Structure P
Amino acid sequence: MNKTEDLTFYSQRAIWIATFLGGPLAAGYLIRENFKAMGKPEKGNKALIIGIVATIVLFVGIFMIPDSVIDKIPPMLIPLTYLGIVYVIVERTQGTVLNQHKENDNAFFSWWRATGIGVVCLLIITASVVGYTFYEMSNPAYEQYDAEMVQFSENEAETLVFYDHLDTQPTSVLLSELNNTVLPKWKENISIIERTNQLPDLPSELVKQNEYLLKYAELRVEAFELLKKAILEDTDQYSDQISQLHFRIDDQLRKLN
């Protein structure tokens with residue numbers, strides 16, 4: 001018996017093509033249209049909501065992943081992942097009906113129609129991402145944060161020249177530089193990070209960056225304090241500890257990059 005003779009569906013392949021172009025949003029829309037044709041609007045609306053939520057979660061997740069991690073992910077991995085998930089969902093929820101519909105040589109919407117819907121969903125997503133980006137960049141916290149980071153960078157550059165002086169300056173000069181410039185500047189950098197953490201509406205990526213920067217600054221203070229102790233005692237017994245601290249500092253710099 002041909003129960004779906006008068007109905008028109010989107011085929012599994014059409015949904016796959018639209019999803020490739022328009023992501024989970026396109027998948028949710030086309031799955032909803034199929035459910036509506038089957039007389040199951042509640043399931044259709046649920047599918048669309050899931051598609052919208054999945055799209056939001058996908059792009060929020062991508063924005064939150066550090067660039068260093070994103071660069072290591074193969075470009076096709078993310079779309080292939082959600083394409084696979086959509087394929088399984090369609091097969092489990094509509095596969096039997098769609099396969100029987102095809103065996104009965106009933107009508108399906110064209111791939112071109114599905115492609116158009118995928119492109120429309122892509123445009124909606126693109127517009128949303130661009131709008132969100134402009135909104136975020138208009139956040140005054142960015143400008144305030146950048147101004148504070150200028151001082152952080154100046155302090156960093158001013159203090160790291162201390163390492164060039166280790167073999168050229170007398171002990172008294174080194175101790176004076178540590179006490180009057182190096183350690184105060186790095187303690188100021190810690191204060192800068194703590195201050196920027198209090199900025200209203202500080203974006204999440206800057207909050208994460210501050211975690212690394214704070215640890216970095218604290219390690220710098222610890223390393224310079226130990227260098228000061230070694231200079232005062234005129235000993236190299238702290239060399240291994242200092243090397244370990246510098247290794248941890250390099251690790252924090254890699255995270256920041």
Structure Q
Amino acid sequence: MIVDTHAHLTHGKFAGDLSQVLDRAMASGVNAVISIGDTVASSERAVEQSLADSRLFSTAGIHPHHAKEWGPEAQTVLRRLITSHRPPGQPVNRLVAVGEIGLDYHYDLAPREAQVEAFRAQIALALEVDLPIVVHCRKSKDDIVHTLEQMQSGRLRGVVHCFTEDLATAQRLVDLGFHLGFGGIVTHRASESLRAVLRAIGLARVILETDAPYLAPLPHRGKRNEPAFTRDTAAFIAELLGLSLEDVARATTRNAIELFRLPIAA
């Protein structure tokens with residue numbers, strides 16, 4: 001079993017063939033996929049997808065690109081999605097995390113002050129409802145780690161998805177109890193420094209993802225990424241670390257189940 005912990009299945013590129021995409025994922029050994037919300041609308045849609053298909057779980061959150069959406073109305077919708085009729089200790093509506101949230105100082109599509117406000121507020125919400133967070137970090141690692149250190153109460157948990165930072169940052173995040181999401185980028189020829197990080201930290205805090213439809217791994221680079229390609233990343237990591245595909249699948253799936261409290265068997 002392999003889990004794709006991060007796919008943007010509400011993207012228009014999946015509008016015409018999502019069922020077939022998921023069929024291909026299952027055929028490749030990817031047995032569960034987390035559909036990511038990154039706006040109010042996509043969060044609602046991700047939850048709907050996970051209700052309609054037992055192969056899917058979902059998240060809800062406001063991405064830093066859309067931080068200007070954050071406000072009373074967005075907070076009300078996210079809180080409803082996350083907390084409505086929530087059974088004790090169980091994810092509601094198959095929703096398993098708050099995210100995608102974080103900071104992006106590369107594109108700066110929203111003012112940094114607005115990004116920080118939305119990030120901190122959604123971390124507080126995650127702590128309130130005892131859900132992990134899915135963190136976007138681009139050109140913002142110092143502020144991300146500082147914020148997580150400030151707000152770590154012993155209960156904050158999550159993943160920095162699409163991890164591409166250095167070993168020192170990886171170690172700080174692991175020390176905070178966070179997981180690191182690895183996807184197709186680790187297979188790209190220019191990513192030797194990222195492969196060195198993975199060799200150094202091992203699989204104890206690693207989970208797999210695609211970030212579909214973006215960032216397809218080799219040999220699919222340039223194509224629409226999809227959950228089935230998680231297997232290619234897993235196979236690449238197995239060869240990199242001198243492990244079997246089964247070893248990588250087992251370790252990363254166990255990590256995903258524990259982090260997101262997925263009601264599936266490893």
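Read-outs: derived from the displayed coordinates by stated rules, not from any lab. Everything numeric in this text was worked out from a predicted model, so none of it was measured. Cβ atoms are built from the backbone, for glycine too; each structure is taken alone.
With helix-only ellipticity at 222 nm (-39500 (n - 2.57) for each DSSP H run of 4 or more, over all residues; to 500) derived from the coordinates and found to be -13000, which of P, Q does the value describe? Present the calculation step by step, with values, prior to reporting the outcome.
On the way: P: -26000; Q: -13000.
Computing helix-only ellipticity at 222 nm (-39500 (n - 2.57) for each DSSP H run of 4 or more, over all residues; to 500) on every structure in P, Q gives -13000 only for Q.
From which structure (P, Q) was mean count of other Cβ atoms within 10 Å over residues 22-29 calculated, if the value obtained is 26.4? Considering all the candidates, the number was obtained from P.
Suppose you compute Rg and Dmax of the Cα atoms in Å for every structure in P, Q: which one lands on 29.1, 98?
Answer by label: P.
If distance in nm of label points 7 Å out along Cα→Cβ at positions 14 and 174 is calculated from each of P, Q, which structure is the one that comes out at 3.0? Only one of P, Q returns 3.0 for distance in nm of label points 7 Å out along Cα→Cβ at positions 14 and 174, namely Q.
Looking at mean count of other Cβ atoms within 10 Å over residues 38-45 over structures P, Q, structure Q comes out largest. Upon calculation of mean count of other Cβ atoms within 10 Å over residues 206-213 from the atomic coordinates, which of the structures P, Q produces 25.5? Checking each candidate, the match is Q.
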